[in-house]
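Values in this text are rule-based calculations from the coordinates and carry no lab data. Note that the structure is predicted; figures quoted are calculated from it, not measured. Cβ atoms are built from the backbone, for glycine too; each structure is taken alone.
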Structure 1
Amino acid sequence: MDPVKYDRHYRDDPAACGEPFAEIVTFCGEVAPGSVLDLGCGQGRDALLFARAGHRVVGVDLSSVGVAQMLATARSEQLDVVGIVADVRAWRPDTSFDIVVLDRVLHMLDEVDRLPTLAHAMQAVSPGGFLIVAEGPGGMVTVRRAVEEAGWAVHRATRNRLFAGRR
């Protein structure tokens, strides 16, 4: 993963990631405000969605430009967002979260890093909390298997999205 590539991409297009996926918007409207960890937050598409709904959000991304853009928007809207520039493969939170989001992150990692990163994301979810994964259809089979083998409840699953609850 090359932070310079992502910095350039985000600098060239302030809306590079587009709008949040409809399924994530729907989910956001269905859950009570709490704490959210957005791993691979980029410019904050999902982080800002959850913050606008009253959640306290931590966004982590390799791109300092993406994190800075997210934080600028959060400041302008007076949203509760913390941004951390770090590699999601190695960064570990010191607390757990009600919701952890991995939106189109795993497929960008080398295959050897995907399951360990998913496992660390799952460990960051509080009991009774949720994991949201948006991924290409090829990667979702592995994600769903890992979640189910860990004893999580799959609440919603489509070809490209998974919403799972930690018991």
Structure 2
Amino acid sequence: MGLSPVAPIDPEEICARYDIALIRLSDLAPDTPLLRAADSCFSAVTVPCGARTAIVHNDAHNLFRQRSNICHELAHCFLGHECVPPLTPAGERARDGTIEAEANHLAGVLLLTEEGAAHVMFRRLLDEAQRIYGISEAMLNYRLRISGAMTRFQRASN
């Protein structure tokens, strides 16, 4: 997409580039407050849509969470995870912890790359990083830790 390794991404542009339809839950279920609430447990889901793929996301969530939700679903697509129904025939939630962990990790990398995390630390951009990268404080701290950027910065500062 022509971005530098430290540039923030726009999940909507990535969806467009890879021909993934991005659908707001409010467009599908405008009268379903339980699903659309900011505290709803429904975040997003990837679904086959004919020959295409679609991501349905809860647009009632805050912007940081929406970006994270969409990137999580993009990660499933990029990792080649099979689309499976969210519920088993018995009505229980279908969840594979390994697949979800892979998608969680890649979603974080999409939102803040290793290079981006180092950029934040070594350019002393902590106060601006959430706004620059469109991520929550929890995601920022997680990525700074897991990428090793925080440790490298602390060692270089001693």
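A value of 22 was derived for relative contact order in percent (Cα under 8 Å, 6 or more apart); which structure in 1, 2 was it taken from? Mind showing how you got there, number by number?
Numbers: 1: 18; 2: 22.
This value belongs to structure 2.
For the read-out distance in nm of label points 7 Å out along Cα→Cβ at positions 45 and 141, a value of 3.2 was computed from one structure; give its label from 1, 2.
Details: 1: 2.5; 2: 3.2.
Structure 2 accounts for this read-out.
Thinking of 1, 2, which structure, once helix-only ellipticity at 222 nm (-39500 (n - 2.57) for each DSSP H run of 4 or more, over all residues; to 500) is computed, gives back -14500?
On the way: 1: -12000; 2: -14500.
Computed on structure 2.
Assuming 1.12 is Cα Rg over 2.2 N^0.38 Å as calculated from a single structure, say which of 1, 2 it is.
On the way: 1: 0.95; 2: 1.12.
Among 1, 2, the structure yielding 1.12 for Cα Rg over 2.2 N^0.38 Å is 2.
Matching task: 17, 50, 30, 3 is the computed value of P(r) over Cα pairs in 10 Å bins from 0, in percent, for residues 21-116 alone. Pick the structure from 1, 2.
On the way: 1: 17, 50, 30, 3; 2: 15, 45, 35, 5, 0.
Source structure for this number: 1.
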